[in-house]
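Derivation of every value follows stated rules applied to the coordinates shown; laboratory data play no part. Predicted model, so just to flag it, every value in this text is computed and none were measured. Cβ atoms are built from the backbone, for glycine too; each structure is taken alone.
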Structure I
Amino acid sequence: MKKSNAGLQDNFGRTIEYLRLSVTDRCNLRCRYCMPAEGIDPIKHKDVLSYEELLRVVAIAVRCGVHKIRVTGGEPLVRKGLVGFIRDMSGISSEVEITLTTNGILLADMAADLRKAGLSRVNVSLDTLREDRFEQITRRPGLQRVLDGLHAADAAGLTPLKINMVPIRGVNDDEVADFARLTIDHPWEIRFIEFMPVSGGLDFTPENMFPAAAILAELEKVGKLLPELRQGPAGPARMFHFPDAPGRIGVIPAVSEHFCGECNRMRITADGRIRPCLFSTEEIDLRSALRRRASDAELEAIMRNAACAKPERHHIGEKDFRQGHRRMHGIGG
């Protein structure tokens with residue numbers, strides 16, 4: 001595919017090379033820090049971008065220099081036809097890495113097909129290794145299905161396998177060490193992500209955040225924590241490993257130590273809104289242009305304008321921060 005002369009640039013000198021693409025806001029879990037138990041109004045079917053529309057968005061993004069695409073939800077594996085969509089997307093360019101974030105409930109049955117379709121690897125969101133606590137956090141059973149999904153993804157070659165764990169004070173912060181020990185037995189990357197209170201009306205508040213400093217203190221109880229030098233484009237995770245361990249550990253201080261100066265990503269929601277920043281409430285309408293069959297040049301211009309709308313930094317955790325109306329399942333994480 002022929003690329004445009006210039007990549008996506010924001011007004012602060014950052015190059016946007018990473019697109020997070022939500023294919024649905026629906027989910028088969030009801031995690032307490034993401035969704036309420038009831039009263040969820042899903043996006044109407046007619047307002048969700050079709051796979052054909054999503055593929056057109058991807059083609060434009062790739063032309064603008066995007067070389068990593070992460071498929072998100074809600075829970076992306078609940079959307080019918082996803083394997084075919086991954087296959088079609090992988091055919092747009094061989095230079096683009098396609099990854100996916102999932103809660104793992106359906107992963108065991110789909111891992112092999114996803115790999116054959118062109119998916120490179122997966123991130124699995126898992127916040128506890130205890131069945132009773134899994135049901136408490138997600139309001140659904142299914143821990144064993146997620147664990148089976150981890151091993152299926154590993155066997156299928158969706159590697160390096162990454163597990164995202166959100167430590168929440170008073171809920172699961174006592175399991176940080178248990179997750180860290182997984183890296184001693186498996187070549188997996190365990191990523192500890194600070195709880196991000198993006199929206200209100202949920203069971204947990206900003207006071208439940210377990211900061212990066214506390215995470216590191218728990219990790220050091222397991223063994224000597226060896227920091228790793230960053231290689232390639234800087235990502236949000238500070239990387240470590242234990243001596244002789246096949247796996248790695250990442251700590252993402254999303255709130256206490258923002259990494260906005262290195263941010264290279266942009267998000268598109270399932271209903272076709274571009275969010276230049278996860279924590280911003282600003283959204284740019286892309287769906288309307290798609291539905292009136294705008295030209296590629298016009299769609300590209302919308303993407304470039306969205307990149308320019310990217311703020312210098314977020315203000316989550318600060319006094320003037322205002323939570324938005326969209327919850328994480330409707331944003332795409």
Structure II
Amino acid sequence: MRAPAFWQAPLPGQPRPWLGRCALLTLWPLSLLMRLLVRLRQGLYLSGMFKRHAAPVLVIVVGNVVAGGGGKTPTVIALVEHLRARGLKPGVISRGYGRRKSARGEDCREVRPDSPVDQVGDEPALIRRRTGVPVFVARQRIEAARALLAAHPEVNILVSDDGLQHLALARDIEVCVFGDRGLGNGLLLPAGPLREPWPRYVDLVLHTGQRPAFTGHAARRALASTGVDANGRGIALDKLQGPLVAVAGTAQPQAFFDMLRDRGLTLARVDALPDHADPSDYAHWHAELQQEFATNPVTVLCTEKDAFKLWTVCPGALAVPLVFELPQAFLDEFDRLLHAAFAAHLSSAYTH
């Protein structure tokens with residue numbers, strides 16, 4: 001989702017625009033109501049009145065408390081690769097935000113290499129493509145977990161893409177991810193970007209932006225030097241010629257455009273589409289682009305997340321992968337938590 005300007009705190013020494021002040025005054029009571037409802041819901045789960053469902057394997061939740069993107073998906077991909085390097089067999093579960101139900105009305109589905117993106121979600125499709133591990137989507141994460149483990153009994157650990165607030169799923173490790181927006185203005189929805197009050201306990205905090213907002217581990221991220229087209233052909237970015245156009249349907253498209261410019265590219269045009277945009281949005285955008293550059297073909301650059309939908313109408317578009325690296329201190333702490341969680345599971349299985 002695209003965040004409204006009043007969700008951010010004003011810069012030091014600068015007053016907030018009057019329109020933003022009016023919006024905050026209007027929405028602030030709803031934000032207080034949201035806080036009350038969130039606390040009530042959390043209390044019902046803590047008291048046991050709302051049931052939490054546990055999977056038979058360890059569950060790691062990667063989520064955030066801020067609405068919109070913060071770097072959850074690249075974090076999930078990096079953790080999956082780390083778990084495999086340790087000899088584990090991970091699987092990924094997700095809600096699959098923005099997807100449509102299948103023709104048969106099914107909600108729980110496996111994400112396969114040829115799954116239509118509009119039926120499984122762009123982020124699960126990207127995770128499946130980048131990692132090759134089993135990925136299942138369902139509105140209720142426990143349904144996705146059970147279906148995944150039934151279809152792939154070799155999986156011995158699950159990573160949930162998002163779901164920090166999905167308290168119905170029990171978890172062993174929580175990773176909370178923050179982008180450059182930090183906590184914004186610190187208010188809950190709809191007056192601010194927070195889904196729940198912060199601070200709250202989590203096992204690990206990871207910052208994925210260029211400017212960490214507060215204490216926590218900071219990931220390193222940059223764009224790869226090569227873009228990839230629909231046929232898997234790689235082209236070096238520094239060899240590109242002619243007008244370059246960039247498009248991003250993400251929560252923070254400007255970050256992608258800035259990283260392209262940091263690579264030394266001159267962009268003739270940049271376009272931000274809605275986060276989780278429908279495939280038809282890409283078709284309309286591409287048709288307009290062709291009209292504008294009818295006599296001067298352009299090279300289109302996009303994120304990997306956009307590529308699945310854009311390639312259906314523009315197979316020559318280059319998806320520029322994100323190079324994402326978790327700091328060693330984060331991985332060391334994660335491994336300690338993982339070791340303790342496995343020990344607790346073994347102890348619980350022995351006593352039962």
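One of I, II was used to compute distance in nm of label points 7 Å out along Cα→Cβ at positions 237 and 269, and the answer was 2.1. Which one was it? Please list the in-between numbers first.
Details: I: 2.8; II: 2.1.
Checking each candidate, the match is II.
Taking Cα Rg over 2.2 N^0.38 Å as the criterion, the top structure among I, II is II, with the largest value.
Here helix-only ellipticity at 222 nm (-39500 (n - 2.57) for each DSSP H run of 4 or more, over all residues; to 500) has been calculated and equals -11500, so which of I, II was it run on? Please report the intermediate quantities before stating the final value.
Numbers: I: -8000; II: -11500.
Traced to structure II.
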